[in-house]
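The structures come next, written out as structure tokens.
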Structure P
């Protein structure tokens, strides 16, 4: 499974290379995909501590080191999409650059895990 849908349900049927014009249209990205089958989307219902532990665990994050995580946050076009995912959708309350700075600082300071 490549994370890009199956048969007639391919992600690219709706998610084009760029954002489609209009309110609430599917966001676009030339590399749009879901995580691979062995890396489930398991964010819902997790505490901040559980999310941080999951993010830092190479067995659960696609084999990424801390340096890889920083590079992913700073350079991956799918991450950039959170700040430009189409008309009518909310964006994070900080810029991508500020978010990357804070993420990098978190990693560099030891990737503190929040309490339960």
Structure Q
């Protein structure tokens, strides 16, 4: 909890985040997490996409097109890396979801946890 309270950005899957704030879904889950301190909360839902509650309180959601799921190991980490890299480059939260999904899908479509990661 002390780490969440100090975080600027909190990212996690629904089940992970529910462990801290109780059973709820998507936007409500992000709102409850945001009340703990983070300015931005990303809720990952695997193939069902992801959503982010930005620091203004606006909810953005992205559901990517289906892609082959060859090896999902590393896809969540790749999503995180793509999302955070986009945010650090000044990309708005809703668009950063798209970049995160692109990176996660690319890794899941290849065998190995880094082989498919986009290099550009």
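Every number in this text was worked out from the coordinates using simple rules, so none of it is lab data. Just so we're clear, the structure is a prediction, and the values are computed from it rather than from any experiment.
Tabulated results
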item: Answer label among P, Q for the case where relative contact order in percent (Cα under 8 Å, 6 or more apart), calculated from the coordinates, equals 27; result: P
item: Among P, Q, structure where Cα extents along the principal axes in Å as derived comes to 38, 30, 25; result: Q
item: Value -9000, calculated as helix-only ellipticity at 222 nm (-39500 (n - 2.57) for each DSSP H run of 4 or more, over all residues; to 500), assigned to which of P, Q; result: P
